[in-house]
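K.L.:
Below: a set of structures, written as structure tokens.
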Structure P
């Protein structure tokens, strides 16, 4: 996420419980992806899992941005 997007999101976390839940999930997925990105080689199963996490993260980001846009 861009810095300006993240600051808008953080400012709404206390007002919007669903946004807080989605944001926390997004952060957790980001940490999981970071674990894969530090490896020099991924197994086939790890590559599949990484792609799954990326898709979940992207879907979550879309939901987050939808909630943020409602508050603008």
Structure Q
């Protein structure tokens, strides 16, 4: 039981570090915010941006990560 808690804490720590690195280097990630499906409307005095495609990709990635963590936690 103690080993499984340790594994979950290690994975959670690595996940938090990865998220922190993503925030640090987000301007260097070229595709982020420029995927097909991202809605961008720019007018003279109006700017609207909704990253729909990026949101879907991030949702799928986070779901996969949480699913893997739950599998590790069951063992």
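Where a number appears in this text, it was derived from the coordinates with a stated rule and is not lab data. Predicted model, so just to flag it, every value in this text is computed and none were measured. Cβ atoms are built from the backbone, for glycine too; each structure is taken alone.
K.L.:
Match the computed value -21500 of helix-only ellipticity at 222 nm (-39500 (n - 2.57) for each DSSP H run of 4 or more, over all residues; to 500) to one of the structures P, Q, and report its label.
P.N.:
Among P, Q, the structure yielding -21500 for helix-only ellipticity at 222 nm (-39500 (n - 2.57) for each DSSP H run of 4 or more, over all residues; to 500) is Q.
K.L.:
For FRET efficiency 1/(1 + (r/R0)^6) of positions 9 and 49 (r between Cβ atoms, R0 = 35 Å, to 0.05), which of the structures P, Q scores highest?
P.N.:
Across P, Q, FRET efficiency 1/(1 + (r/R0)^6) of positions 9 and 49 (r between Cβ atoms, R0 = 35 Å, to 0.05) peaks for P.
K.L.:
Then there is this: With relative contact order in percent (Cα under 8 Å, 6 or more apart) coming out at 40, pick the structure among P, Q it was computed from. Could you put the intermediate results ahead of the total?
P.N.:
Details: P: 40; Q: 34.
Answer by label: P.
K.L.:
Work out the source of 1.16 here, i.e. which of P, Q gives that when Rg/Rh (Cα atoms, Kirkwood Rh) is computed.
P.N.:
Q
K.L.:
Matching task: 1.3 is the computed value of distance in nm of label points 7 Å out along Cα→Cβ at positions 33 and 57. Pick the structure from P, Q.
P.N.:
Numbers: P: 0.3; Q: 1.3.
Working through the options, I get structure Q.
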